[in-house]
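In what follows, structures are represented as structure tokens.
FYI, it's all coordinate maths here, none of it is from the lab. On a predicted model such as this, the values are computed, not experimentally measured, just so you know.
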Structure P
Amino acid sequence: MARFPLLPVGHHFVTGLLLLTASTGCIDAVSYLALDRVFTGNMTGNVLFIGFSLVGAGTALIVNYAIALVGFALGSMIGGRIVGQSARKGLPTTSRAILIAGAVLIIGSAIYWLIVQTLPHPALLTVTAVLSVVMGAQVSAVKPVGNSDVTTIVVTNTLANLARDSRLAGGTGKNWFPRLAAILAMGIGAAIGAAVHLYFGGAEALLAGAIIFTAGMVTLVTANRRTVKALVDR
């Protein structure tokens with residue numbers, strides 16, 4: 001912990017959250033570049049796109065954005081119902097189950113895409129819906145970790161908080177490391193997704209996102225086990 005004095009929770013938890021943030025960037029790159037020009041994790045973008053579409057300036061059908069929004073909300077509600085409103089910090093068994101299920105769904109979608117090569121429109125919308133549900137559910141799954149600086153799906157507030165609390169703005173510069181790391185993780189994940197899509201294909205890019213997502217899930221599970229063990233050994 002001495003190496004990361006500015007982190008609000010154990011650095012292993014933060015590492016897991018940052019990996020999930022990177023996976024969101026990667027998966028959003030896939031959904032926007034290779035699926036149907038929507039985001040499955042960044043709902044702010046979809047709300048804007050719906051506004052554009054209402055006046056005929058959208059880049060995709062309005063139903064595509066609606067599917068992503070509804071899927072994300074549904075996933076978040078299901079995840080919230082499963083995890084519950086426990087005040088205990090950490091990663092409960094229910095959260096682990098949600099993240100494992102999410103990894104399976106992303107990997108399954110990528111394998112299906114690899115097999116069929118070209119997704120017909122109904123399958124394309126189905127994959128979009130599945131990814132949106134997973135993104136929404138994982139937000140609820142990691143909420144008990146209690147780190148508001150790494151939300152895993154959006155960095156707008158993170159950037160605002162980083163700037164507002166910086167020494168240049170007269171603040172103390174608190175929590176600068178996880179906030180900056182979250183912003184970088186989202187961008188790096190998006191770059192990975194875009195690069196793999198460009199040089200290999202959308203299915204391969206989604207598989208890359210699945211690998212990053214699974215790495216984040218494993219890191220969080222390991223961090224929780226270490227935390228529990230440390231508490232037991234006291």
Structure Q
Amino acid sequence: MLFSTPYREKQLRTLVQKLGLPESAPVRWELLDLALTHPTASAAANYERLEFVGDAVVKLAAAEFLFATYPESDEGELSAMRGVLVSDRLLSEISDRYGLDRYLLVSGSTHADHLGRETRLAAALEALLAALYLSTHTLELVHPWLDLHLKQHAERIRQDPTLENYKGALQGLTQAHYQMLPDYKITEVGQVYGDPERFVAEVWVQERMWGRGKGRSKKAAEQTAAQIAFLALQKSLQNESPLD
């Protein structure tokens with residue numbers, strides 16, 4: 001491959017070394033360069049198509065890892081764990097471990113958008129995984145470094161009965177005990193983009209509010225409220241206290 005600049009070549013080779021891959025690794029450099037190019041840096045040649053492939057690659061890599069590592073777990077537990085492992089939050093955490101934002105070509109205004117950083121880094125990591133997969137059409141360039149992070153996060157997730165998804169955990173709790181779903185009521189209390197308290201969410205079960213949370217997005221506010229409601233409702237059930 002002819003790199004656009006000597007600096008870009010040095011960047012990409014340094015990243016591959018950070019991943020722990022050998023210098024002789026059969027990396028398709030043009031794909032790696034594309035994987036680390038945001039649409040704002042190039043409307044015609046960017047990571048969006050690779051991200052599409054990477055979404056499937058990370059799910060397959062996580063599935064293979066979980067299947068081999070936890071032979072005693074059933075399909076339901078494996079599926080729930082994989083759902084957390086491939087979430088934007090965890091993928092962005094892995095991206096941060098390698099300082100992926102330093103290798104990502106992006107416009108200045110987008111780079112300053114801290115609110116969209118998590119989604120941006122998760123997408124870049126998925127695209128990177130696609131580039132490595134398409135280099136060999138196997139996961140030989142993926143498992144050696146990604147499994148280390150999957151193992152660390154999987155062990156933490158297994159110790160958390162909610163699998164770090166309080167909305168899902170709360171739904172399971174209310175369905176099991178009351179044959180109903182929790183009701184979320186969202187209020188937009190601010191108009192400033194990125195305000196961490198822009199939205200307020202309340203969780204109601206059988207005409208009683210069990211949790212209230214704030215967030216910069218509706219989803220974030222709901223997750224915070226769900227966590228409070230789950231813990232409160234779980235304690236209530238343990239004490240055999242009636243809802244009303």
Structure R
Amino acid sequence: MPAAAFKSVRALALFHDMADANFDRLTKAAYLQRFPAHVQLIEEGGAADFLHVVVEGCVELFASHNGRDTTMALVHPVSTFILAATLKDRPYLMSARTTMPGQILMIPSADIRTMLEIDPGFARAMVVELASCYRNVVKELKNQKLRTSVERVANYLIRQQKRHPGMEFALPVEKRALASLLGMTPENLSRAFGALRSHGVEVDGPMVRLTDIEALSAMARPNPLIDDFSS
């Protein structure tokens with residue numbers, strides 16, 4: 001693994017407190033691969049053979065049923081997916097595909113479960129990571145149930161702006177997938193963007209420009225108990 005990728009993965013809270021020898025053992029058995037955009041990495045219902053770490057790029061998690069599909073989450077660097085299936089040795093509940101070119105580190109699930117047994121620092125970090133995943137699911141449910149579609153879009157844009165310097169950025173996925181992620185149709189997403197023009201939001205294709213972040217925040221009323229996915 002290149003030194004930069006090794007360092008970024010090692011810095012993840014999940015691996016930070018592992019013994020050096022155990023982390024070296026994990027990474028020597030792992031595969032770091034570069035993928036183009038729109039490549040399916042895992043399939044819903046498939047065996048959880050690997051824990052995936054997004055080192056570069058972006059990954060869309062999605063699910064399908066009865067001819068319908070929905071976007072469940074977007075995974076940005078540097079973070080893992082889907083940890084629970086790896087730990088429980090159960091089928092994936094979601095599929096995953098790249099939304100842009102990137103690098104994915106794949107660590108064999110059997111090695112993850114072995115380290116859970118022998119490395120106390122890794123075991124403690126695993127508990128914290130799963131607790132964080134649970135809290136983020138609760139926050140997303142609150143976002144879906146307590147906000148209008150326009151409010152969900154506004155708060156999503158505010159969160160994206162914090163990820164990028166300046167007030168202009170590209171949406172990380174197609175608008176169809178973004179609408180699904182936010183629990184609405186593409187038509188509703190288009191209407192929401194239109195409603196936000198008066199609050200300083202300009203949209204041109206995939207590019208978003210925020211001209212009045214104070215007006216947008218006043219309308220969106222961001223709440224750390226919903227919008228802070230880091231705690």
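Brief remarks follow.
- Origin of the value -18000, where helix-only ellipticity at 222 nm (-39500 (n - 2.57) for each DSSP H run of 4 or more, over all residues; to 500) was derived from one of P, Q, R: Q
- Which of P, Q, R yields 20 [relative contact order in percent (Cα under 8 Å, 6 or more apart), calculated]: R
- For Cα Rg over 2.2 N^0.38 Å computed as 1.02, the structure of P, Q, R it came from: P
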